[in-house]
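Take a look at the structures below.
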Structure P
Amino acid sequence: MKNIYETSPFATFFPSEKRAACRAKQTLSFRLNAPVQRPSQRLYIVGSAEALGGWDVEKALPLSIDTYPYWSIVLDLKTLGEVFEYKFIVKENGNVWWEDGYNRRYYLCGEQESEHIEANFRGEFGWKGAGVAIPVFSLRSSQSQGIGDFVDLKKMGEWAVATGQKVIQILPINDTTMTRTWKDSYPYSSISIFALNPMYLSIVELGAKGEEIERLNALEAVDYDAVCALKWDFIRKEYARSGKRTLKTKAFAAFFEANKDWLKDYASFCYLRDKYQTAYFEKWGRSEKKYSKKLVEKLTSENFEDYGKVALYYWLQYHLDRQLKESVAYCRSLGVVLKGDIPIGISRDSVEAWSDARLFNMNCQAGAPPDDFSADGQNWGFPTYNWEEMAKDGYAWWKRRFEKMADYFDLYRIDHILGFFRIWEIPMDSVVGLLGYFNPAMPFSYEELAQRGMPMNRDRYLLPQIHHNYLGEFFGDEDWTPYLDYKDNGYYALKPAYDTQRKIREALEGVNEKAMRALYGLTGEVLFVEDPRKPGYFHPRISAQLTKSYEWLSDWEKERFNDLYNDFFYHRHNDFWGALAMEKLPALVEATNMMCCGEDLGMVPDCVGPVMQNLGILSLEVQRMPKDPTIEFGYTNRYPYACVCTTGSHDTSTIRGWWREDRAVSQKYYNDILWKQGPAPEELGGELCRTIVNNHLCSPAVLTILPLQDWLAMDERLRKADVDSERINIPAIPNHYWRYRMHLPLETLLAESELNEAIKAMVKASGR
């Protein structure tokens, strides 16, 4: 029978005479064998048809136990329609457990399941929870100072309780202070893996007041520069006023003793950063740019003439730690826990890069290959990890990092967990990610390429192929002659001043952006990238099939290249990468009692899923980014139990923003996933948002954690009018300004009983 998702309306499926015969059926009956475990448990049916509750479990129809040992029900087909989906659920004392597997589907003229059928429920009806994702900087309360802070987490915890949620998921909270400008707003580039961000200190809690606080708190978005200036001005004054007294307390002494191993290095780094007005330690004095324990002991000695400027950072981290721990304890007392975020990378201008350079490959950059976030890949600029060096002490650096996270969090998300299998490494002379390669990897040798029918031609495959016939596609009407040297037969070469992306950026950024982008494209007109560590070994260039260089290959060469490419990226490394991950991850996961979740999006090797399952690491499921490449959207009812289910992340648009991005995509989603006929509305209304949220809540996932913006999208009275301003990050923009703020103060949100009760009812009905 034709799939319901392939076309609509239903009338096109069968000839009218067959449909008329089908409609003669009056009832549909079920006799069900289900493993209900206690007398207080009851079995229900719920589905997409209005007569089956429209997926509202409060309106689900009960099955009868009169036919013991079977449960049974007879349904009136006239009230159900010609096609609908349904599932069986178990209810007990307000809790709900959903049947495992795909939604069941009824077709009026199809072969129907009836009489004796099985419904499988997960073992002991495992616990499930709901949560909200919101960066700390995005929180807003009446006491905020233009940016969210650790004290604001208390009221977010209260809202979670009011809506039946158990988890607050935040972004990284480590110190990012490099420039004291908006460029420090990027939370994944910190100067310390241990220190907390001074911007999240509540200075109001320490006694600050004034018109500037009120002005900044009234702004729609974070004014990072102004907030930074305000907070640092107060921090310095308050430290001068009360710092010495605080440093003499027993509470501070206990904090210092527990954290001195990293705190001394951090405070020394910050002192030198302030002294030289840069976090780029290569520009520090000759005796200071190279880390030594002797240097740190000098700077942190109370006899050091500038000791007070160093101790400022002890005092600051003490108060940040105190405020965060108080908020964590308060949330836990409410039954709400925090989920943290561990970035995969570290900044090359950080304490760790300064003090532990041996643990990192400083001569390259980490990033990600092209994916749904960025067609050119991502270049984060971070050094990559020297895993061989880290392995010598059993990955102690990572264990310390996880253990510090456990001071505050009960769950954590490993950003880009694929980096523990392999990392996308990019040469230092590249700006975008297309000329990267996986490390570690098994590149092709000269001999293997020859054996597989594509002998290496260095000039043709490794150098940019630039021909007159397609230069216009890169430059448009821009003059290319200043940048290219003519060779012969219509071919050109990049002039030495423009033969790397870094040279191109230094020459043209802010001068001629159009030419800069064109030249970036030309540098990528290659088919292979030579391995920098193993000369004579070659990686296929990612997405090479989109280049003119590939287009100009013969059909025979394309066939050979595609065979190499598919083997390299999808088969060759699976066992290799899986084994490498299993060398690292078990000890790290076992280092704490926190629940571990992995962000496994993007170009995911087949070995990732089994490794995560083996270690009990929850996967991440985003409906618009399904892991199955054969489908356009994920099916929330098919998600595994061991996953976090969400509508989007800080790197994606909100569901309302996504709905507007591609009319064809939202139309397909409207028809195929939401089961609606006709044209999709141009804007995603509150009722459709509610359906999407409910579908995620009702998934088998142990956790459904949704961005705050998507929770609020269900209420057209309260949600923000400007959809675009709700987006947190755009990965394709390297220097994005992270400044999204809640448009409603938490006090207002807590008072919105209609929305809060509606969310609480949805959460409860879904069994969370």
Structure Q
Amino acid sequence: MKQVLQNLKDGRTTLWDVPMPAMSRGSVLIETTTTLLSSGTERMLVDFGRASLLGKAMQQPDRVRDALQKVRTDGLVATLSAITDKLDQPLPLGYCNAGVVTAAGADVGGIRVGDRVVSNGKHAEYVTVGENLCVRIPDNVPDEDATFAIPAAIGLQGVRLAAPTLGETFVVIGLGLIGLLTVQILIANGCRVIGIDRDPSRAALAATFGATTVPADADVVMDIIARTGGIGVDGVLICASTSSDEPVAQAAKMSRPRGRIVLVGVAGLALSRADFYEKELSFQVSCSYGPGRYDPRYEEKGFDYPIGHVRWTENRNIAAALRLMADGRLTPQALITHRFKLDEAERAYALLVEKTPSLGIVIGYPQQAPERNDARLKSADASERTVPLTLAGKAVPVAPSAVRVNVIGAGNYAGRVLIPAFRRAGAALNGIASRNGVTAAHYGRKHAAAFASTDAAALCASPDAQAVVIATRHDTHAEYVLQALQQGKHVFVEKPLCLTRAQLERITEAMAAATRSARLAKRPEPILMAGFNRRFAPQVTRIKNLLAPLAAPKALVLTVNAGMIAPDHWTQDRDSGGGRIIGEACHFVDLLRYLAGSPIASFEATGFEAIKPASCDTASITLRFESGSVGTIHYFANGHRSLPKERLEVFCGGKALVLDNFLKLRCYGWPQFTRQNLWRQNKGQEACVAAFVDAIANSGPAPIPLAEVLEVSGVTIDIAQELG
């Protein structure tokens, strides 16, 4: 299918061939008929992409501070690499989509196949969205008009926060797409509306909707004060997009005592206390479409807010905007300035680059033949979930002896670390799958994969690959591991292996069955490897070699300044992420297990009692090994980010070693060896992948013994359960 993407490095907008997005529980698949390009919002993205690296930095000072901190802890090279890789990722554009539902996932109840719907889907021939982000279009509202329901909902949420009453006077600053829709909503609410914009044509358009406007050469504040008899306006909605502080300052000056100001767009926030203090003004920032926005439980999992407690969610705001259109009180057609076909999308974005005056830019999509549409209403065409990739128009050549791998998951870690590591290890990338298809196509093109897909099950079963690499969200790891093992594949799964003891037992049984099958068929036994890369780091390898001759028990202390992650982040969710102990601390359990060289006999785990069960990502874990060695992991999320993340201390037989953040290794008690320092942090990711590929190519043993993978996974699950 075709999708509009933007290159963040240079701001170029292109039309890509990408796989049809994958379905999930609670989501619907929509065949797009029309999308709306918002000239204000999307111009900001284009301008950001076209800015130089310095220009981008000036627009995001918070990110600059984060980058400088990363330089101090991880080094300049690692930081520049992370920034470059991030800017290299294509950005899917668009958030106003109308189309027809062609498939619905499990748990979807309110939307049916065949419904015409509007959603915040991207500029793409097919999109998937959660049910709560999808609203049926009334029969008398055309698809073109319906796409305006999304920006209208943004304006409507701002209006709700301002709480206008019949007869009040409101000012709308910024008469772009959202501003003009907001004008109409306020008028429909019985308000007197004054519009402000530097563009006289936009002011004239606002006047056709019933607003009065301020002349471009007038003193805005004095003009409005005069019009209101010296009282000032009841409220101001700022719908402009600017870095200037002027809109907020003007809003405060033109408001009556105890007036309401709502920021719907973007503006500078260097507020004057005197302006707000003397009038006791209220100021609020509106969050997009309304309650539910950015809440994964609402948007992704389909949990609605009870109407008795939250009357106007983002879904209900979009529905209300559509009803205004159906009743003729919101007329989007007057806001359309340009129309393009999908294959002309690059021309549409050129208008933004050229600063051509525009408001609503509508993109129309080619419709399938009726018989093909009927098939779509029954199920998505599986063939469209895979897109072949080429280099310079030619198929990617593959050495006959190369280990062929399929990669499921193309997020930041997979794209920045794992996929390049497999390429450097000599593996051939057969296919890459991701849920939305865009990242799979991007990294597939970048690293010479044969195809991109959104069909993970097909990659597990593909006869063209010997191994499957799993780098998806944690809750899917066990499922894909089982599918791949059932197909006799070698499996590399980015940690964790699984989230529960029941899953671990199923994997153990599946691995035993796959091994028996391989032996009967006289083929190499499958390798199951978790991405416990730290044991492969060069400095850890040196530590292991230094400790090898020492028979005395070891005392191991590993301090991890894990840093805070918001409680609503997916890794903190017990269902999808499993929590940070299972999701990340498994790395450190494995590292100490490796250095101790002995099975774990028992453990003790202590966390903050006061925060249970909300979070258990700050804990001390003590491991006792059968050899008599003892290891302690201090996994702390309550430290300062300026402290480097990891510090390992090893004490044994009158000697000691200290490894700081995989950069500096200092040794005490070894006369012939005192230090090993690296220019760039190396946590062993490439060596870990290379060992896996080499083991497959040469039919060697698993780089990490299966028993250790299962042991570490099981112990970590038990630790997480102990911590609550």
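Values in this text are rule-based calculations from the coordinates and carry no lab data. Computed from a prediction, not measured in an experiment: that's the story for all the values here. Cβ atoms are built from the backbone, for glycine too; each structure is taken alone.
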Answer label among P, Q for the case where Rg/Rh (Cα atoms, Kirkwood Rh), calculated from the coordinates, equals 1.02 = Q
One of P, Q was used to compute distance in nm of label points 7 Å out along Cα→Cβ at positions 299 and 707, and the answer was 4.8. Which one was it?
-> Q
Comparing P, Q on relative contact order in percent (Cα under 8 Å, 6 or more apart), the highest sits with P
Looking at structures P, Q, which one was distance in nm of label points 7 Å out along Cα→Cβ at positions 99 and 147 calculated from, given that it came out as 1.3?
-> Q
Given that distance in nm of label points 7 Å out along Cα→Cβ at positions 515 and 635, derived from a single structure, equals 2.7, which label among P, Q identifies that structure?
-> Q
